[in-house]
Structure P
Amino acid sequence: MVLHVVHSVADARQASGQLPRPLGLVPTMGYLHEGHLSLVRAARRENASVVVSIFVNPAQFGPTEDFARYPRDFERDAQLLDAEGVDLVFAPEVEEMYPEGHQTFVVPGRVAEGLEGAARPGHFRGVDTVVLKLFNILQPSRAYFGRKDAQQLATLRKMVADLNVPVEVRALPTVREADGLALSSRNVYLSAEERPAALVLSRALAAAQRRFRAGERRAETLREAMRQVLAAEPLASPDYVSVAGGDSLDERETADEGDVASLAVRIGRTRLIDNVILQTAREADE
């Protein structure tokens, strides 16, 4: 099989339009890891055709963020996707997605205001805009996202519902290293000293999950359990810890089954996020 790669909107429309339906889309920013590939495999199982987009979207990066240094390796990505039997890769340049004169953006609602939305103003405006553009260009039946980006998932589901977009948003579990670190393209930034320190994120979430399973329902107590774990790691600088509703992401006073415990932590210069769904049943998130 020779992987079919297109770079223009016109070519992507034409190529995707010729693929058998249903079509599954996996939107990515490239530098693929096993988490991305788990989404590709799910799309392959559930659809007649699979399209993967690779686009480092400048609209979702703030002025002080890592757009220029975000890791890129298209040749490696293409080899991985070819091995997975992907039908089409759409890899546009910035000028193709945001041509001169581009002015229209999606403005997400309250679900995008806290947590990542507060820490990274404009981030979800950029995410929702590019995903809606991909939906309009490629016309997928289903789109696949990981649960590690819980707020992104919530904002996209809200956008699809509010704007009557005929795409099913599919969410798959976070893929982790054997020691518990959630896979992320940004993990490559971690130094040899920082890599073990980054495990504090999964340890903090595990502490909240244990307390919840033991019967604790006071959300602030669960947040404090996470803060205590983070405080014990000298290299960790938390941005936030949260226990919030799974759909609204409103902070809870009383935690309930299906709520999301999440955090953002800087390990050195690298900002990492992670979350768990609070469940009494162990198999729900493991």
Structure Q
Amino acid sequence: MNYSIKDFQGQFPNDEACLEYIFNQKYDKTCKCGGQFYRSKTRKCYNCSMCGKQISPLAGTIFEKSDTPLTSWFYAIFLFSSARNGVSAKELERQLGVTYKTAWRIAFQIRQLMQQDKKKLSGVVEVDETYIGGYRRKGQGGKGKAILLGYVKRGGDIKTDKLEARQTHIVLKAVRRNVRRGSHLMTDQFGIYKKTPKMGYKHSSVNHWKREYVKGAVHTNTLEGFWSQLKRSISGTYHSVSPKHLQRYADEFAFRYNHRNDPIFSLLAARI
């Protein structure tokens, strides 16, 4: 079921509702002493009716030390959950009526909620690299381009890695970190991947240079589609992304892909 703007406004009409939601996500309403927590009238915190213990639901969250209204934060999360091509800081600036600096920080913190976990992929896994930004040139690479290495389990999740260089030990270390040994790797003709069988992987490839894109069940089309979506979004929504922050943007789109059939707003709100 889609979570509409009407649903959002009904659930979070004001800062009180947002704070109550955060409190319920993190704490039990009953204190260890047996008392009940009640909302403070002067601060964004809760007090125990018996022992006087005070709890600040915003501590340790992305909202800590922020003067921006919680309704603006939650609306920004809603925008991130409903926008397939991402949300720029300029768009948040316009929608929330805040400064660009504040909008950029809000976007940065929301992407923190979308960071990848360390769980390794297994089974049949496509592996492929792509280049983002920099100067164009024929062939692979190019001056100033950032390298992303991606992995996707057939019918499962995607993971990405920003690499410092396209050297053998860097690529193979990244593969080992993200894919379980014994998995069947599907790659293009890049020579580094030919070393993966010695690392305990099965390996099959297609030769893109010879316009061979599918060979039976062997292809990297899933990752190619993901890279296309990522690049279109960067070009159309953000226009450019610095290599320093590229991993966060890649994490954002991997998160969306991995939860394409899930209620993203609820998932992000639960991670607060």
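Here mean count of other Cβ atoms within 10 Å over residues 71-78 was derived from just one of the structures P, Q, and that gives 14.1; the source is P. Each of P, Q could give distance in nm of label points 7 Å out along Cα→Cβ at positions 119 and 239, but the derived value 3.8 comes from Q.
When semi-axes √(5λ) of the Cα gyration tensor in Å, for residues 207-246 alone is computed for each of P, Q, which one produces 20, 12, 7? Value 20, 12, 7 for semi-axes √(5λ) of the Cα gyration tensor in Å, for residues 207-246 alone corresponds to P out of P, Q. Comparing Kirkwood radius over Cα pairs in Å across P, Q, which structure shows the greatest value? Max of Kirkwood radius over Cα pairs in Å: Q.
Values in this text are rule-based calculations from the coordinates and carry no lab data. Everything numeric in this text was worked out from a predicted model, so none of it was measured. Cβ atoms are built from the backbone, for glycine too; each structure is taken alone.
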